[in-house]
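Each reported figure results from applying straightforward, stated rules to the coordinates on display, with no laboratory input. Owing to the predicted nature of the structure, the values given are computational and were not obtained by experimental measurement.
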Structure P
Amino acid sequence: MNPCQPAKSVSSTTSTLDGIVAAYLRDHAEGEARYLRFYKIQKTLPDAISKAALAELPNGGRFSHQWRIPGPVLAQARDALLKLDYSTVRTFAELYEKVAVPLRPIRGIGLLTIYDTAHRIGAFLKLSPEQVYLHAGVRTGAKALGLGDWQSKLPMSVFPPVFQRLRPEQVEDCLCIYKSHLQVWRRAKRNAHRRDS
């Protein structure tokens, strides 16, 4: 799976919010689930942390989000995360902050890598995001929906009803993959409003 790779060109089936969510569930949800299963089945927490920080794919490759980050930078992130105590972490939000503190100062590590790493470790710890975290393309998708894209995360309650079919991490994935489709949807909606006024 290549997380957050842009979806194919806009079609009539992905020109509505219903169509976008349906396309995500049909074409990407199972890949996301497989990706998380790989981290869930690691034998130990240190194994999960190491693979998460190094952005390892089930086949031994590296996730596309972290392709351009030099290996030594990811190794520095791994070493920092292996030193942490995770025993008091009870929610994904707590895990995200625990992961973010040592990773933020590392040059070459940004918000997307912090989220991805926390999400992978969270799969092993059985902790899932309770809100939708905004970074990179996800922010673009949220802006197209007219949501507070300046915030670091958004509650599920602010998303249109059709998005309630998804879990927060799926919304994050969907907004990123279908950001261009959402921008087209937004322009079409704005143009229709102008014609009606």
Structure Q
Amino acid sequence: MSGNSLSFGTIADAGMAMVVGLGNPGAKYERTRHNIGFDCLNEFLAKMGQPGLQAKFEGQYTKGRFEQRDVCLVWPLTFMNCSGRCVSQFARFYKIETQNILVICDDLSLPLGKLRIRKSGSSGGQKGLSDIIQSLGTQDVPRLRIGIDPTPENWETTDYVLSKFSTSERATVDDGLSKANKAVACWLSEGIDVAMNGFNREAPPKK
């Protein structure tokens, strides 16, 4: 993979990193708002040269080594609300510390395509992240949220997050995904503080 992988710096003695994209499995849910975590990780995989995926712990994953750091990409296939079952099993099996896990998910409170990276905190109502926090037993799980806009009037939130982006929204979404992939690379190579300083500036504070 080294010939096609992204060029990362290193964080000395950081241990294996795990990047988790959240979403729902199956064609029915592809490219929906709730699956933007899957979409982000899919793009990151493509930049790595499409290393082969394997099945494990109710998810799909791939592992690689970048510079001096091992990285595991994980797509839980348990459906969103049970994501923690998959993530916790990977974390235990590969002995990955929670500070070395980055969860990518959608955020209803952020404008479309905007990013918010945090070291820890509550789930903010994101049920996949909530299940991961519960399964790992700590809120100290880094997360990269990608804005999908608040639920519009006359919409049920469940219907909204499972809807697809409109044609007019697509350019903004794609720009957000591009920035999100840069944020993932920054987190891997330079750490959470640098990533927060570099990619949170355009996002308003969460209420």
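Which one of P, Q has helix-only ellipticity at 222 nm (-39500 (n - 2.57) for each DSSP H run of 4 or more, over all residues; to 500), as calculated from the coordinates, equal to -17000?
Structure of origin is P.
50, 32, 31 is what came out when Cα extents along the principal axes in Å was calculated for one structure; which of P, Q is it? Don't skip to the answer; put the middle values down first.
On the way: P: 60, 31, 29; Q: 50, 32, 31.
It traces back to Q.
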